[in-house]
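Please go over the structures that come below.
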Structure P
Amino acid sequence: MSVRARPPFCGLDASMEVISGKWKVLILWALRDQPQRFGALKRQVPGVSEKVLTRQLRELEEDRIVRREAHDDQTGLRVEYSLTQRGVDLYKALEPLGDWGRRYLTPARQDELAHSSTGNA
């Protein structure tokens, strides 16, 4: 989380501060089921640069939403990112927002989303 000029006004304000950033919600979505390596995350969040992905992962790590684990095995150093319990709880809190978005998307946007999720885009 970046340094704030003022303390959060309420719980919603504090929550929005944690997830502010163009890619943070998509990072949470990408980590929802299992740990991911950096390259896999980058593929699941199309359009994000390596620099921005690194910065937003670090911010989520500072807020104890994401855990970074380095494993040294036969192939060398392997780094994985996963949600902490706090991150899981945050993702669960965001799920109803996703439901709302799917429900109220315009028909044209629904078609676009359906094609992109099936690989027909």
Structure Q
Amino acid sequence: MSLPNPALGFLKHSDRSMNYSHSDKTIKVLFNEAILAATKSCIILIEENYSPVIYIPADDIRFEFMEKTQCSTYCPFKGTASYWNIKSDQNFEKNAAWSYLDPFDEALIIRGYLAFYPNKVSAINIY
């Protein structure tokens, strides 16, 4: 059975490893004093040659601190990523979070989830 929206990257790199796992650990993302996100239902992506990435459900993110940007990037394995700025009082961080709004079939598990760059937030705490 063929996929309706396959990741083209796997055609050239069929041995590419991308492992998604659900976690029930508590995750909190902080920006200065503000809690941007808190969840007990994240997805962790282990992708070869990259550090693990924690994806947080959009329902667990405080979007009053977020501002969608026009920035996008393309991954041949996941699709087109959209980006968000973080804004809080006088503080601002450009393109600090991303999401795959319409990912390839192999990455559908992270649709509706966002990830944060660790160096653009104050902390990503795992309990």
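No value in this document is a laboratory result; all are computed from the given coordinates. Computed from a predicted model, the values in this text were never measured in an experiment. Cβ atoms are built from the backbone, for glycine too; each structure is taken alone.
Worth a mention:
- Label whose coordinates, when mean count of other Cβ atoms within 10 Å over residues 24-31 is calculated, return 17.5 (choices P, Q): Q
- Structures compared: P, Q; top value of FRET efficiency 1/(1 + (r/R0)^6) of positions 72 and 96 (r between Cβ atoms, R0 = 25 Å, to 0.05), i.e. the largest, recorded for Q.
- Comparison across structures P, Q (criterion: mean projected area of the Cα convex hull in nm²) gives the highest value for P.
- Computing relative contact order in percent (Cα under 8 Å, 6 or more apart) across structures P, Q gives 26 for structure Q.
- Of the structures P, Q, the one that -500 was derived from, the read-out being helix-only ellipticity at 222 nm (-39500 (n - 2.57) for each DSSP H run of 4 or more, over all residues; to 500): Q
- Ranking P, Q by distance in nm of label points 7 Å out along Cα→Cβ at positions 16 and 32, the structure that comes out highest: Q
- Of the structures P, Q, the one that 1.00 was derived from, the read-out being Rg/Rh (Cα atoms, Kirkwood Rh), for residues 8-63 alone: P
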